[in-house]
Structure I
C-alpha cells in the first residue's frame with residue numbers, strides 16, 4: 001500500500017512513517033516543516049526505496065493536489081496538526097488555520113482524487129483522520145472516554161481538533177469519502193519535541209533547570225507509547241470499519257506529578273546530579289482551561305481488531321528517559337534552532 005502521511009516529520013507522524021516502512025508499505029511524507037517537525041526523526045528510513053518526502057502546506061490546495069498527482073496514494077493518514085495547548089492559548093488562529101482549514105483542504109483534495117480513481121482503487125481507498133481524546137473535554141474522578149462520549153472541548157487546541165473531526169465525518173456522510181477516525185490519549189516516547197510534559201521534564205532536568213508542574217500536579221492522563229499508537233493506527237487504516245471511530249489508549253492512567261517523580265527516579269540512576277532530580281520540582285501557575293482527567297476505554301479496538309498496548313508505563317518511561325540521555329545531541333540541535341522551553345499559555349490582559 002502507498003500511504004500519504006501528513007505531518008510525517010513530527011513526533012507521532014514519524015513513528016507511523018518508520019513503522020509503515022518496516023511493515024513494507026510505501027510512504028509519502030508530506031510535511032511543511034514547522035518548528036516542531038524534524039527530518040532527523042525519519043532519517044533511519046529516508047534512504048529506503050519506498051520512502052518519499054514532500055515539503056508542502058496542507059492549507060495550500062495546489063501544492064497538495066500536485067503531491068497527489070505525482071504519487072497516486074492508496075490511502076491518506078492525516079496527522080499534520082498544531083498540537084501544543086500552551087501555544088494554542090498564545091496564538092489560537094494558527095490552530096484554526098492548520099487544524100480546521102488544513103483538514104478541509106486535504107479532504108477536498110482527497111475527495112477529488114478519490115472520485116476519479118478506477119473502481120478497484122476507489123473501493124480500497126481510505127482517509128484516516130488521527131485525532132485526540134481532548135475533544136471530549138474533562139472527566140471527573142472516574143469514568144472513561146468511549147467512542148460515544150459527547151464532544152465538549154475546553155481549549156482552542158481541542159476545539160480545533162473537534163471541528164476537524166466533524167469535517168471528516170461530514171465529508172464521509174455527505175460525499176461518501178471512505179474514512180476512519182481515531183481519538184488517542186497522551187503519547188510519549190523518543191523523538192517528542194521538548195515542549196510537551198515528559199520531554200520537558202527530562203531535558204530540563206538534564207540541564208539542571210527547575211522542573212515545572214502546572215497547578216498541584218494532580219491532573220490525570222492516560223499515557224500511550226508512540227510505538228503502540230503507530231501499530232494501532234496502521235491496523236485501523238487497513239482493517240477498521242469505514243465510517244467508524246476508534247479510541248486508542250495506553251491503559252496507563254496516572255497523575256502528572258507521579259509521572260514526573262518516576263522520571264526523576266530514572267534520571268537519578270541514568271544521569272545523577274548533586275541532589276535528587278525531584279528536588280528541582282517547582283509548582284507553577286496552572287494553564288487556563290487545563291482539563292483535570294482523561295482516560296480511554298479502548299475495548300472497541302481490542303474487540304474488533306485485536307489491538308492492545310504492549311508497553312507498560314514504567315518500562316516506557318524508562319526507555320524514553322534512556323533515549324533522551326543517549327540522544328541529547330538531538331535536543332541540542334533543537335536548542336540551536338531557538339527553542340528554549342520558555343513558558344507559554346498564560347492569558348495576558
Structure II
C-alpha cells in the first residue's frame with residue numbers, strides 16, 4: 001500500500017484482507033513497533049514494559065527514521081489531523097501493519113474521513129478488538145480468606161470535576177442529582193492535582209465504602225479505570241454503564257452494584273444506607289477476593305503504557321498479515 005497525504009480528503013483503497021505469513025529477513029528477531037504519536041503527549045520509558053508487565057518481545061521506538069524498518073506502526077486515533085497530513089507519507093512496506101489505537105467510546109470518537117481502510121489491527125477496550133486492553137483479574141491457585149478491608153471514613157464518594165455537577169446533563173450527572181437527594185455523596189474535585197495524583201488517588205477511593213463508577217457514555221465493553229480503581233483498593237463500585245451482564249464479563253457479579261438493579265435512585269440510596277449499617281452483608285461484596293486478585297491500573301505518565309505494551313506482546317506472537325476493511329463499520333455499532 002502507498003499512502004500520500006491528499007490535497008483533498010478522500011477514502012483510500014483498503015489493503016487486501018487476504019492473510020499472509022510474515023516474511024521478514026529474520027523471523028526470530030524482535031519486531032520493531034513504531035509509536036507514531038505519543039497518546040496525549042504522555043511519554044514513558046519503553047523499558048517499563050519489561051519492568052511492569054514482563055513484556056520484552058518487541059523493539060518499541062518513537063524514532064520515525066525507523067519507519068521503513070518497522071513491522072508495526074501504532075497510530076493514536078485522537079492525534080490524527082482531519083486532513084491526514086500528520087500520517088506517514090512514505091510508502092508502506094510490503095508486510096507492514098498499521099495499528100488503530102483508540103480507547104475512547106464511540107460517543108467521544110470523531111470520524112476522520114479517509115482512514116476507514118488504512119489499518120490492519122485494532123487496539124481498543126472492545127473485547128472483539130485484535131488487541132484487547134483491559135485490566136484483568138488474576139486467579140488464585142487456592143482460596144485466600146485473609147482479605148483485610150481498608151479503613152473506611154466515608155460512605156459514598158465520587159471523583160468528578162466540580163464545575164460540571166451543576167452544568168452538565170449527561171446520564172451520570174442526572175442520576176447523581178437524584179441520588180444526592182436521598183443520601184450524602186462526598187465529592188472530590190478531579191481538578192485538584194495534588195489530592196488525586198498517584199497514590200493519593202487510590203487512598204481517596206479506598207477510604208470510601210462505595211464509589212460512583214459512572215462512565216461518560218454507555219457502550220458495549222466500555223468499562224474503564226473508574227470501575228477498576230475501586231475493585232483494586234477494596235471499595236464497592238456502584239456502576240452506571242453497559243448492562244450488568246457486560247460487567248460480569250470482566251468481574252464477578254457480587255463485586256459491584258449496578259444502578260439498573262433498582263427502579264430509581266431513591267431505592268438505591270435506601271439499599272446503600274441499609275448495607276452501610278450491616279457489616280456482614282457489606283463484606284459479602286468481597287467474597288470474590290478469595291479466588292481473584294485485582295490489579296490497580298496505572299496513572300499519570302504510565303496511563304497508556306498498558307495498552308502499548310499489550311500491542312508489543314501481541315505482534316510478537318501473531319505475525320500474520322491482515323486488514324481491517326472498514327474500522328468504522330466495526331467500531332460504530
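For percent of Cα pairs over 18 Å apart, for residues 223-302 alone, find whichever of I, II sits highest and give me its label.
I
Tell me which structure, out of I, II, gives 0.85 once FRET efficiency 1/(1 + (r/R0)^6) of positions 79 and 239 (r between Cβ atoms, R0 = 25 Å, to 0.05) is calculated.
Answer by label: I.
Given a value of 54 for percent of Cα pairs over 26 Å apart, calculated from one of I, II, which structure does it belong to?
Of the options listed, only II reproduces it.
Work out which structure the value -12500 belongs to, where helix-only ellipticity at 222 nm (-39500 (n - 2.57) for each DSSP H run of 4 or more, over all residues; to 500) was derived from one of I, II.
Derived from the structure labelled I.
A value of 18 was derived for relative contact order in percent (Cα under 8 Å, 6 or more apart); which structure in I, II was it taken from?
Answer for the origin of the read-out: I.
The numbers here are math on the coordinates, done by the rules we state, and not lab data. Bear in mind the structure is a predicted one, so any value in this text is a computation, not a measurement. Cβ atoms are built from the backbone, for glycine too; each structure is taken alone.
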